[in-house]
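*Asks:* As structure tokens, here come the structures.
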Structure P
Amino acid sequence: MEGWNKWMGKKVYLVLNDDRKYSGKIVDVDDTSAKPLIWITIIDKFERRVTFVTSEIVTIKEDE
């Protein structure tokens, strides 16, 4: 998916392909390492940093 940087700084709700669900604020989008992998880092609702590869994301939507 192109345009992952558009999510930077936004609060989001995510579902991964292993059915894990996260909500939090996106604090980093790393598209410079090991192409074609793009890594997303969020600060979740428990104030923890969570990083995962975008290919694992099934659903992403802006959270209010």
Structure Q
Amino acid sequence: MDSEIILNHNIYKILYSEYTASECNYALFIKRKNMGIISIDLTGDFYKVVDEKKWLLSKLKYGF
């Protein structure tokens, strides 16, 4: 299965307060959240889906 690249502006908006409280950069923060995606740009809009099941659960949990 090829990895899917997605554009989602809401991930950054929804996780902003949690991210600003952390002491790591955004890409590492997203990786540590273990949501099935990784950040692939500096704007926080483009992500690569690395685990479809985890990504589906994250979409349901956070309402992306």
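The numbers here are math on the coordinates, done by the rules we state, and not lab data. Note that this is a predicted model, so its numbers are computed, not measured. Cβ atoms are built from the backbone, for glycine too; each structure is taken alone.
*Asks:* Can you tell which of P, Q yields -14500 when helix-only ellipticity at 222 nm (-39500 (n - 2.57) for each DSSP H run of 4 or more, over all residues; to 500) is derived from it?
*Replies:* Q
*Asks:* Once distance in nm of label points 7 Å out along Cα→Cβ at positions 29 and 53 is calculated for every structure in P, Q, which label goes with the largest value? The partial results should precede the final answer.
*Replies:* Numbers: P: 1.9; Q: 2.8.
Answer by largest value of distance in nm of label points 7 Å out along Cα→Cβ at positions 29 and 53: Q.
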